[in-house]
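So, here's a batch of structures to check.
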Structure 1
Amino acid sequence: MYSNLKSVQYLVAMLKENKIKNIVVSPGNSHNAIVRSIEEDRFFKTFNIVDERSAAFFACGIIQQSNEPVAIICTAGTAATNYLTGVTEASRRRLPLIVITADKNPYYLAQQEDQMIDQINLFKTVIKYSVSLPIVKDEKDEWYCKRLLNEAFLELNHHGTGPVHINVPIEIGMFAIGNDFTTERLPSINKIDRYDIRTDEIVLEEKFNKLKGKKVLIMYGQDNFISEERIKKIETITKRYNCIISTDKLSNIHCAGCIETSRAHIIAKESGKFSELLPDVVITIAGNVAWDGKGSLKGYSKNFEHWIVNSDGRVQDCYKNLTTIFEMSTDDFIDVMSKYNVDNSNGYFDLWKGKTDNFNMPELEYSNLYATKQLMERIPANTILNLGNSTTIRIAQYFDLDKSVEVFCNRGVNGIDGCVSTFIGQSAVTDKLSFLIVGDLTFFYDMNALWNRYIGKNVRIMLVNNEGASLFHFNQGLQKYPTLNENVAAEHFTTAKGWVESQGIKYLSANSKEEFDKNVEEFIKSDSDKPVFFEVFTHKEVDAKLQKDFFEANMNSADKIKKGVKSTIKKVMGR
């Protein structure tokens with residue numbers, strides 16, 4: 001039998017999964033659930049050492065003779081502090097020691113609870129990694145507990161070996177008797193594997209051969225400075241695997257096997273057929289993605305496994321099913337993957353392409369969608385485009401853009417602050433014509449970006465001013481949230497005209513399709529003798545309504561969309 005506590009079950013399962021059989025135990029109460037679960041599993045061999053100080057050194061001796069990791073376990077309170085000297089020795093000698101300390105519920109810290117101290121930071125200067133497991137109550141806690149365990153065990157031999165610390169808070173069931181100790185089998189646990197450029201080629205080949213017969217979605221995130229050599233190897237990959245290279249505007253890569261998947265996602269999601277596009281394996285490379293399909297995939301995370309590529313080897317488990325980390329650069333991973341010939345089928349690519357080709361672009365009424373679409377289709381070749389968060393970057397995914405245009409966005413954290421400043425900084429060190437599409441809250445938050453001497457005549461800023469945040473009208477709306485405009489959507493009636501003109505920037509504006517179509521041609525000209533600012537006035541409720549209808553465009557007729565938007569415009573303008 002095993003303890004019914006999930007955190008204990010996952011800890012014991014992870015010890016077994018990592019083949020750590022030697023356990024040094026010191027006596028006490030708080031760790032009973034862990035100790036008895038280990039005692040009753042024949043896989044483990046336990047050693048009882050009363051003095052925790054001696055126990056840690058005893059474990060070091062087992063490691064130096066067996067050349068295998070060893071775990072030590074103690075009760076809560078000052079018992080854990082006695083491990084410090086032995087753990088310090090293990091640290092200096094780079095011995096793979098797993099320090100497991102039982103603990104009380106952290107809510108009771110500093111509340112005069114018996115035998116309770118702050119154990120989380122006890123060994124912070126002498127260990128490679130420290131985690132404190134949650135008290136597991138639901139599925140999210142289960143995922144978090146498993147993730148933390150993987151993070152800790154992965155660090156045992158990451159860039160050299162050394163000790164790690166796992167703190168296990170237990171509130172109920174510590175005594176491991178009666179109804180608290182009835183679990184017959186340990187649960188399955190996903191052990192995350194990590195590979196790097198030094199991994200044996202036979203092991204890597206075996207790993208990639210497992211993709212044979214599987215549908216592979218390679219999500220290519222934000223990137224730039226992409227070499228021709230990388231493109232050739234990506235095209236090799238698309239010929240050797242049943243895969244698609246899913247891109248968005250920030251990927252900045254265009255080659256055979258690549259598809260901007262935003263349009264296909266709309267069709268599949270709105271028709272309720274996204275499950276038809278599900279992969280068997282998702283591989284995420286490069287930076288973050290702006291593709292909304294990432295959110296849809298999370299709803300089907302049990303249907304696929306996740307591989308991630310990052311140069312620091314970190315656990316980044318956004319789909320809650322990470323199985324593999326490739327600790328290497330994007331170029332190194334693509335080089336490795338392109339060596340193997342797994343599957344010549346391209347049926348999965350054809351499936352996505354078929355959805356994309358069936359996308360119906362409706363006729364758009366005057367709105368933020370209309371302005372963004374019209375400008376993106378007119379932006380000259382070999383220029384730079386920056387996009388603001390968050391509505392701007394989302395809607396920009398659906399419109400055509402010359403493939404030579406490089407696209408950028410502050411997508412690291414996805415915040416609105418600093419988008420304009422980043423754009424101005426980039427434009428200051430290039431002679432290329434540089435465009436920015438930005439929303440009003442994002443612009444006014446960062447309007448001091450125009451208060452410097454480095455704004456060149458290559459700068460082109462289009463501000464879509466819809467008097468607040470249309471995003472919240474899209475996902476909440478006044479019907480559900482009557483006071484939305486007061487604080488959340490931050491309704492305002494401000495114009496950038498005075499500030500822009502005071503900085504010596506040419507100012508244009510539009511309040512209708514006719515004005516927009518006339519002034520956009522002036523806006524995109526490359527021969528202006530000063531920077532140009534184009535303020536496009538729309539309305540947030542109209543923008544939100546049109547955006548919803550746009551997503552439904554492939555289920556409803558364009559006429560219905562047009563009629564619905566005009567009705568909304570009349571209601572809004574009537575108010």
Structure 2
Amino acid sequence: MSRLSCYPVRTLSRLATLVALAFGLSSGPVDVGAQSTLQRGRSDAGMVSAAHPLATEAGVRMLELGGNAADAAVAAAFAIAVVEPTMNSIGGRNQILVRTPDGAFHGIDGTTQAPWDYDYATAPRASFGYAVIGIPGATAGLLRLHEEYGSLSLAQVMQPAIDYAEHGFRLLPGDAERQASGAEEALQFPGTAAAYYKGDGSPYRAGEVLVQPDHAETLKKIMVGGRDVFYRGEIARAMAADFAANGATIDLEDLAQYVAEDNRIVRGSYRGYEIVGTDVPAAGVLSIQALHVMENFDPRSMSEAEWFAVTGQALQMAQRELAVLGSDTAATRATSKEYAARLAAEIAAPGRPPAGGELPLPPLGPRDDHMGHTTHLSTADANGMFVSLTQTLGPNMGSKVVTPGLGFLYASTLGGYLGSMTEPGMRARSNICPLMVLKDGEVVLVLGAAGGGMIPPAVVHAITRVIDFGMPLPDALAEPRVAGGSGGNGLLAEITDGDGWSPAELEEMRALGLQVTPVPRSGSFGRVHGIQFDPATKTWVGAADPDWEGSARGPSGR
């Protein structure tokens with residue numbers, strides 16, 4: 001049912017630009033092959049899909065060294081914190097879903113956390129700056145992933161990121177634009193100005209080399225000293241001193257007590273496929289519930305536009321659960337097939353108008369922070385280990401703060417950024433959604449996305465395109481999406497010149513009694529970086545979202 005059998009001309013043109021920029025490197029950076037810029041990859045020896053070609057290359061290098069999917073994920077995650085710094089950081093947060101070769105699933109929660117003495121009532125309200133900084137979690141999450149599941153040394157998996165920071169890399173257009181758009185706020189902080197802008201305060205342009213010597217030194221210290229140096233040692237002391245001097249609420253004790261915790265695994269099913277994700281503070285339950293609601297309908301009885309109007313409504317309903325999730329009881333109710341059947345009765349479908357008029361639903365659209373935020377990467381190895389890892393700063397460049405001499409940004413967490421009261425010790429809830437799909441016990445999809453509130457819609461769209469429409473994952477990611485609007489029963493529909501929903505298809509959605517607002521594409525409906533396993537050929541197919549600058553590839557083969 002797909003209208004797109006290959007990527008549009010505009011995407012191919014952009015890929016040509018990426019080849020020139022990502023690999024037209026100076027003599028310092030490690031050179032990599034142009035095949036890493038491909039947004040589709042196939043290999044029988046594993047796969048890496050990430051939002052930047054240099055992060056993909058870092059992960060693939062680990063597989064080629066004999067490492068596993070955890071090694072590849074840690075290498076790619078440290079690397080992408082260097083080369084896509086507006087979207088994520090070692091001072092940010094992450095959620096990690098691991099499937100080990102024995103078939104077990106494990107969740108790691110590296111989410112930023114409020115200090116235990118945090119007082120929401122008296123805390124300053126801010127959109128950036130020291131007041132919004134929570135306890136960083138991403139570094140602890142990555143180090144735990146490596147310690148418990150990796151096979152290579154920490155020095156091996158961190159070396160690519162250190163090389164990129166120390167020797168520099170050429171900025172891709174997207175990150176250059178985001179650094180420029182954040183300059184007015186970021187330049188208020190001397191550490192940020194030194195790390196990401198030129199001496200005169202001007203931003204680096206696409207194609208120019210960004211060198212991050214302070215970031216490189218920080219990574220070297222982590223490579224040698226591990227978790228302790230970041231949360232108790234030299235780096236922790238530098239962070240705590242900076243926070244104390246600038247009014248942040250985090251002290252050395254807060255840093256020392258932070259741990260990357262286990263996260264609860266949540267499960268569901270969709271048309272005979274098993275769905276596995278992580279619970280709050282991640283949003284795996286939201287995607288599972290939407291799919292459970294959708295399972296009550298048959299897409300073969302509808303037009304494509306009608307089916308995705310149903311999909312958008314199911315996602316909108318699932319978003320209502322976010323406020324009450326956080327316990328086993330809430331997750332059980334939200335993933336109940338019986339509960340989903342009751343929700344399905346409210347959906348406007350062909351021959352059935354909306355039940356009960358407009359629904360009081362919260363916004364699901366992207367924040368006004370340049371096409372959403374966050375980065376996602378997926379890895380697989382030849383022995384049956386898979387990792388789905390989402391890492392974020394919050395909005396563009398997070399807090400906008402870099403501690404002088406450390407070189408990395410902190411996430412935005414406190415001060416009202418999350419839109420609700422933050423309790424002492426609370427971890428930031430989000431729409432982050434690492435997910436895996438299994439058939440007959442075998443992982444067939446490894447997924448996750450970037451894009452703020454558009455993350456669950458992007459993941460759910462990929463799943464229904466593959467399962468219901470029989471599409472290869474790369475083709476599925478090129479198709480248009482829908483999501484919940486700002487309230488009522490309205491939907492946002494993805495459009496762009498020649499690629500999105502047509503005017504006739506928008507009218508098919510509206511004929512169901514829905515308000516539908518067309519929104520230009522350009523990455524605003526989430527960006528999926530995933531992997532599909534092809535049981536027939538025993539190969540992994542990697543897919544990078546065509547609306548972003550990432551890539552997918554695996555080792556050359558066995």
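Readers should treat all values here as calculations from the given coordinates under stated rules, not as data from a laboratory. Note that the structure is a prediction, hence the values are computed from the model and not measured. Cβ atoms are built from the backbone, for glycine too; each structure is taken alone.
Observations on the model:
- Computed 4.6 for distance in nm of label points 7 Å out along Cα→Cβ at positions 128 and 480 - originating structure among 1, 2: 1
- With relative contact order in percent (Cα under 8 Å, 6 or more apart) computed over the structures 1, 2, the top value is the one for 2, the highest of the group.
- A value of 31, 23, 15 for semi-axes √(5λ) of the Cα gyration tensor in Å, for residues 384-519 alone, calculated from one of 1, 2, originates in structure 2.
- Parent structure of the calculated result 1.00, given that FRET efficiency 1/(1 + (r/R0)^6) of positions 112 and 448 (r between Cβ atoms, R0 = 41 Å, to 0.05) is the read-out and 1, 2 the choices: 2
- When mean count of other Cβ atoms within 10 Å over residues 336-343 is computed across structures 1, 2, the figure 19.0 traces back to 1.
- Percent of Cα pairs over 42 Å apart from the coordinates reads 39; which among 1, 2: 1
- If distance in nm of label points 7 Å out along Cα→Cβ at positions 64 and 160 is computed and equals 0.9, the structure in 1, 2: 2
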